[in-house]
Structure I
Amino acid sequence: MSNSIYAARRARVAAQLGKDGIAVIPTAPERPRNRDSDYIYRHDSYFYYLTGFGEPNAWLVIMGDGKNTLFCAPKDLEREIWDGYRLGPDAAPAALGVDAAHSVNDLDAQLPKLLENRDAVWYPFAIHEGLETRVAGWLNQVRARVRYGALCPEQQRDLCAVLDEMRLVKDAHEQDIMRRAAQISARGHVRAMQLAARMLRDGKDVREYHLDAELLHEFRKGGSQYSAYGSIVAAGANACVLHYRSDAAPVKAGELVLIDAGCELDGYASDITRTFPATGKYSGPQRAVYELVLASQQAAIDVTQPGARFTDPHDATVKVLAQGMLDLGLLDKNTVGNVQDVIDQRSYFRFYMHRTGHWLGMDVHDCGSYVEPSQVGEVSERKDPLSGEAIKNRPSRVLKPGMVLTIEPGLYVRPADDVPQQFHNIGIRIEDDAIVNDQGCELISRGVPVKPDEIEALMRG
């Protein structure tokens, strides 16, 4: 990405700080995995959004007048032999487009000087452990100089509020990266589907981790740096566990397999879920539930458009699912009433217990308020019919072009005496990534089929 994009973002932040404001943004720390070994490093999303700099041990300072300074690891040829190349402060201004750069070793000496005579200090609240304490230490050093005429910032402000709004609407370059990430992920899903059917046809033992390996192979082959989150590969009854983590169970003929997986490419996530028959052919009950979930997803897609509320896709999904649960006999109309009763009393929650989507971007559950900012003060209260808890309702976010969200309805049928046996242990989720545009929305993850006939045809091949 051109440095000009990051510079423009930093300028937008500076314009919101006030002329005497200052913002301090650290990147993520390295974290030990075990003795003498760290987890694979992943930058902080806010920091990367403003710099494009992926090294650890770095800080960005933005002034209200638009000037910005990077603190980064100094050049150290001996450490670079072990840990890899460092950009270093001397090369950082030209490489990253910042105004100045210093060694991170000078951070504690420099920050009090930069904070002096500022009226407000902005930093991300509740993101970086210990950051508040460190800021307090710098401010104390400024206060120690007030007898010499120094002014100490009187306000501490949450920079997340500014950055979340900026990150919520993706520019053309971000959208392009996300399209490519979704395409890579879709190829991984296709590869896993075909492997399952092929191995079972050949009489081989198939495990969930075999399919996970296919996903990872395709992600890396496509240029992705890593998975956007821990992949969910759930066979049979495991698909009824929403965040299933174990991946060693056998994949058996006649069962469904739910895969929720997506890669991260150049700092941006994808998030796709498909549910397919292990041997390539849905049974009658499996197809009935699948087609219901697919119809509910289409209802959600149809209302995902500019001017709609973020909650509209969920409401559309629930209406279709509620009717389908009654039609299939998952819910007894003599007990729960009609469709509106099912919705009002949230009787559907037994089989559908999550929302229909979330923001998607640099983080798989991306930042950004789900409440419309201009209406945050419009509050009503209702009692949840299941928990009895009082819930504050505020107007949901109005969708705009450039917002990216997932659309992911599901049904999860655990065995119970009042549930028809043919539906026991069927867990189905269908998830796509959608970019809101002027016409409605663009589904960027349909490189992997979603219609049951197309999935069966793919797996035969």
Structure II
Amino acid sequence: MKGTKEKLIYEKTNFWKASSEKEKKEAFDFAEGYKSFLSNCKTVRETINYTREVLNNNNFVEMSKSANDKRVFTVYHNKSMLAAVIGNKPIMEGVNVVAPHIDTPRVDLKQNPLYEDSITSLGMMRTHYYGGIKKYQWMSTPLALHGVVIKRDGELVNITIGEEEDDPVFIMPDLLPHLGADQLKKNVKDAIDASQMNVIFTSIPHLDNGVKEAVKYQALVLLHERYGITESDLLSAELELVPAGKARDTGLDRSMIAGYGHDDRVCAYTSLKALLAAKSGKHSRTSVVFFSDKEEVGSEGNTGARSSQFVDFICELLKTNGEQYDSYAVRKTLMNSQILSADVNAAINPNFPSVHEKDNAVIMGQGVSITKFTGVRGKGGSNDAHSEFIAKLIRLFDKEQVNWQLGALGKVDQGGGGTIAKFLAVHGADVIDCGTGVLGMHAPYEIISKADLYSTYKAYSVFYLKDK
């Protein structure tokens, strides 16, 4: 029987082999906008500011200002956001949600960061790392300082140092190998202690001989001259050290992208672009994107996926659309909804293939990843999507010619990790993880394939069109 092999055997498809020249070009073109986004949105606040501007430029209206508008959004504390294109069907019949997170592993400055080292007389900044990182990867790496400072008079000051060609960068110097005998005996996770992750900030002392800690004082003078801030203003500041520099093409064929924060801004960008393509009045079901914060530290706080903001937004959507918005209506809407927990997965690293099971792992260049469950060991802490929902998604992707693959997060008992899927599933919706494969996840510079980037965008776009 013709086509029997293709019907009986599941095989992943390499995007570059299967796609037309037109689609390959579209993938490369799409990557250019993403690289710009990734280079300019290195913090949660920067991502929200960018997204708010894009939404305003595409006829979205803030929910608080809406009067029966069909394209609406809400921002919470400048760190999380929900946006929607309201469809033709009643919202209570369910919505289609794509939900990435926009925080990334990084190194924060402590609230009282600045000090002068008593031995070297260098001006230093104390740090506290955020999220699951290998601390040694951040040492001796050029870093940029991003964030906000709130002055005593309430003025918000944005700070970005280290991204322009003539900007200084900041370094947490590692120990030289010549004197590293004791360090090299340690396990990798213990080679760098968090207390050693202090960044060199300045070295020139103030010339006033009556000033104690003249190097620290000179640093404060410079900060005040350039930004009008004082040391006490730093106590309430949010300042982050992130890898300096732009996202870059990777590989001789330019088929990949190296950059900081693919996890999870690759899913944020693709879901935003997919929502922008959703046309008011042409979608049956309402399309929603949910940018959440704090995923890398357990989705805690009032901007994480565990907070009430998602439910509140659904309630506001019902109200805006002239539907009932009591507790029953909100619960029924959520239970009728379908959600893609838009998070990345670990692609097989050719240098470390043994941590994966090849037939159940993500391979770069072979499409967007569908991940049934995450968690650790015996599926602990996972959502574990239902077969019916997985089958619907596969049928949809096949019908719309989306390049896709199934993939798990490493071998059983090798390790594991979590996403926001389980926090969204508690509302009764169908939820599954769906996102881009990444090499070197949580390193200062991660790698993705342009093929998978584009496939992720297509996957989210057709999911928004899904009517049941």
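The numbers here are math on the coordinates, done by the rules we state, and not lab data. Please read all numbers here as calculations on a predicted model, not as lab measurements. Cβ atoms are built from the backbone, for glycine too; each structure is taken alone.
Annotations
- Comparison of I, II - label where mean count of other Cβ atoms within 10 Å over residues 232-239 is highest: I
- Label whose coordinates, when mean count of other Cβ atoms within 10 Å over residues 200-207 is calculated, return 15.5 (choices I, II): II
- In this comparison of I, II, the computed figure 1.03 for Rg/Rh (Cα atoms, Kirkwood Rh) is attributed to I.
- Per relative contact order in percent (Cα under 8 Å, 6 or more apart), the highest-valued of structures I, II: II
- Source structure of the calculated read-out (helix-only ellipticity at 222 nm (-39500 (n - 2.57) for each DSSP H run of 4 or more, over all residues; to 500), -8500) within I, II: II.
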